[in-house]
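Every number in this text was worked out from the coordinates using simple rules, so none of it is lab data. Owing to the predicted nature of the structure, the values given are computational and were not obtained by experimental measurement. Cβ atoms are built from the backbone, for glycine too; each structure is taken alone.
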Structure P
Amino acid sequence: MKKTAISLAIAAAVPSSLAYAQDDAQAVQLYGKANVTFQSADEGDGANTDVKSNASRLGVKGELPLDNGLKGIYKMEYEVDVDGEEDVFKQRNIYAGLEGGFGQVIGGKFDTPLKVAQKKVDLFNDLEGDIKSLISRSDNRESNNLQYTTPAFAGVKVSAAYIGHQDEELFDADGEPIGTRSDGTSVSVAYDNEGFYLAYAYDQNVEANDWDVQRMVAQYNLGPVQVGALFEEQEKADGSTQNGWLTSAAYKINQWTIKAQYGQSDIVRNDGETYSLGLDYKLSSAAKLFGFYTDETAADDYDRSYFGIGTELKF
């Protein structure tokens, strides 16, 4: 009898909960992406094959209408390790803030304006040919991040972030302490209009103390063709500078997309050179099959190559 009463109470409560969720359904979105490849990797010790999850993710985002034309906004996103080799969940972009006619203010852990400025020039993002592999070391996602973004004006938008590192201690590749990192800033100015995108971004003390990074990006879409370029300069505390650049192109033919990318850089490794070729087949607006080949070389006999086929599902 008691079990029946409890069951009836739960049944009575569930519809009201569902009704509340339905009332706010337009403001809350559950989303995700599963990107998995079966690939062969030759990193100098012979080729090995494995299944790899490429920044697959699960998240929720939404907005809450407030007074005076304001709205509260939030995003909570986690990387999901589909192949199950590491921790299943890892924090990605997580923030909360306000948005209105004044622009947008958010706080939390999320991509810096310099990272976001790359737009979609990197056609092999999250794969082995990602620019963070050999072209740049400044695609950062930072904690203690407070960012303001202006409204778009004639296609122009400005973002500025203040990143509180709280004298974070830094370590070298061997785990030895090499000092602390003070607060940093990241700023970008971007123009995006009618298929043409142009951006400039600047980081100060984000990667390390007294390190400055500049990034310039251009992308143009004309019908089935997309071309893009990225240039980056990194200046260290000792005044030395390293440069890197990348070009990319994509061409769509019905459900097929042919992709190519080439770059050189001294930022991650001396005399770094990378190229990638890819082919996508669109199954629907939310699913595709793809294949890629990436080759990387650098000084000190650094020579790696990757070949993979995979699938991407979005919801």
Structure Q
Amino acid sequence: LKIAEILIEAGLPKGLFNVIQGDRATGPLLVNHPDVAKVSLTGSVPTGKKVAGAVAAELKHVTMELGGKSPLIVFDDADLESAIGGAMLGNFYSTGQVCSNGTRVFVQRKIKEPFLARLKERTEAIVIGDPLDEATQLGPMVSAAQRDKVFSYIGKGKAEGARLVTGGGIPNNVSGEGTYIQPTVFADVTDGMTIAREEIFGPVMCVLDFDDEVEVIARANATEFGLSAGVFTADLTRAHRVADRLEAGTLWINTYNLCPVEIPFGGSKQSGFGRENSVAALNHYTELKTVYVGMGPVEAPY
């Protein structure tokens, strides 16, 4: 609403940019309206399937950026501090409410314990509080319902045998209103655990260990999602080789969650289709028109 207010104040023509609020009935009305030629959705996989079905009936253009359970792979030759920083950016940014987050952090077994020890220190030093305070590094969840959902996943992680390294509760040093939750790290997570398979959409990091490159690629790809992935290693040849084999639409090497507007962003598999950012995004909002101009008399064979 504030963006719309600013654009109107700047002199944007009325009707060029519209913000419509509503409830569950509003979305279908927009999607099915004959004046809407293109639909772009950022949301969950179930919602994406409903929208895809609706637009298919009208043969409308559609792009979707849906959920993710992205792998972030840390090899034993990676810079430890940088890799931990990338894992934190890939899990705690926006209180974990980012679909591209690398919530499955695969750490090569040789450096697993040093990684976890330093990760615990840095995570417990995060400043939690009011997002309007410039000192704050982690704000509240978007709602009490979402916080409760995240807590339910934390409970499942404990029940299924994951080791709680840090977090898992409500911070006791935050004043004021807000649905706050501690940044949480689980270790000894296995591929079959609920917290390793389902999108949590909160500040919960799952650390899994691995032995070799072939193994970790297979495990990283063993998911219905394919939005993002990350690789941390000092060997750039290996980094590109692994990135080439990972089934994801957006990949980072030795960094994570950086999305400058000039590079395409989007996923594959159940994470959706189409791209945001760059000229690739503009192509989804245009139609290719072909015009052939004859410059001489038409010679028909009849």
Exercise. Taking Rg and Dmax of the Cα atoms in Å, for residues 161-216 alone from the coordinates of each of P, Q, which one would give 15.1, 50?
Worked result: P
Exercise. For structures P, Q, which has the highest computed value of mean count of other Cβ atoms within 10 Å over residues 89-96?
Worked result: Q
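Looking at relative contact order in percent (Cα under 8 Å, 6 or more apart), point out which structure of P, Q has the largest value. Working shown, then result.
Working: P: 14; Q: 20.
That would be structure Q.
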For this session: Tell me which of P, Q gives -3000 when you compute helix-only ellipticity at 222 nm (-39500 (n - 2.57) for each DSSP H run of 4 or more, over all residues; to 500).
Result: P
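If distance in nm of label points 7 Å out along Cα→Cβ at positions 33 and 241 computes to 5.3, which of P, Q did it come from?
Only structure Q yields this read-out.
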